Structure 1
Amino acid sequence: MKRFIFLSALLILNRFADAQTTYLYTSDLKKEANPLVSLFGFGWTGSIIIQITGLTFVIYALWIYSFKKVQVPDFNKKITLKQFISLFHFNDTGSFLKLFYKLPTNKNSLLYSFGYISTYTLIFFSIIVSCSTTFLILSKGYRNFYSFYKTPILLYTLSFILIIILAVRFYKKELLMRASA
């Protein structure tokens, strides 16, 4: 319970810090790189509503991860990570590719994994973006670097890499935990 509360509070505080630094840097959102603003034209109201909705969903998924269990059939201890991911979501070891086009058949497995992966990704990403925006406020040199190197693209690439790393970490952790049980 303490971990759930701590991570939820950390998520909320980090998202607030991101919004606060964004407001300090570009209160009219003209320099905002968030696709909700730059591509879809949302202002503060729309962005805040979507951010709160998304944050609520992530916290709900974190709750699933924290308090629910995903049943996985018994398996050979020498199973590969790819086979385990397939077993975790589809109850068989040969359905890994289905993960990219079909909803899992194993109840709660998608929300359970999303709870871990999205929580940690959003925490790390919010810290990185808040720091980047703070540097934009404080440093002309960073502003030049930011615009010259297309830093928003780098930040979104970093978030994609972070998702992959955290997903692999999640599945390895689950495999290790279940193999030793």
Structure 2
Amino acid sequence: MRFVPTPIDGVVVVELEPRADDRGWFARVFSADEFSQHGLESHIEQVNMSLSHKAGTVRGLHYQLPPAAETKLMRCIRGALFDVAVDIRPDSRTYGEWFGLELTVDNGSALLIPPGCAHGFQTLVDDTVVLYPVSAAYRPELERGIDHADPEIGIRWPHDVTSLSPRDRSLPRLGEAGSS
């Protein structure tokens, strides 16, 4: 695996290093030792998977408060998506900034989103499936979110939004969201 830093502290692109032969290829998608050696969260508490039927679906921007703040390792296993991390750490030099990356089966990349960053994605094709381990269990009472269309953040989603949950439609802007 290759660990590529992004402009947002702690948000890392994890690239595969496939070993190929005439059968196809093999690559590690996670190694606790390698993650720890790079100073990244290596504990996995649960593994989540989502299917989005329509291209243009947006999920997020979501995060959990401490003590259930979580690291996510987002990986597309079918289809394609535009994955986004937003720095919501008030004391961070990149507070309010976002980083986005296209994740597909073909590019094999994953995006590591640390605690203190909100996360969301938009599907680029129908029937996109995402598989992602997280470092903390889901705690609905500690779940929060931010409006995916907050103009102060200014995420440039690649497509018009075709589907958004009722909950995600009512999320506050960054300046109105509580980080604690």
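Quick note: the coordinates plus some simple rules give every number you see, no bench work behind them. Only a predicted model underlies this, so the values are computations on that prediction, with no experimental measurement involved. Cβ atoms are built from the backbone, for glycine too; each structure is taken alone.
Details
- Computed over structures 1, 2, distance in nm of label points 7 Å out along Cα→Cβ at positions 103 and 135 reaches its largest value in 1.
- log10 I(q)/I(0) by the Debye sum over Cα atoms at q = 0.15, 0.27 Å⁻¹, for residues 7-78 alone from the coordinates reads -0.62, -1.23; which among 1, 2: 1
- For Rg and Dmax of the Cα atoms in Å computed as 15.9, 55, the structure of 1, 2 it came from: 2
- Largest in distance in nm of label points 7 Å out along Cα→Cβ at positions 23 and 39 among the labelled structures 1, 2 is structure 2.
- Structure (1, 2) behind the derived value -1000 of helix-only ellipticity at 222 nm (-39500 (n - 2.57) for each DSSP H run of 4 or more, over all residues; to 500): 2
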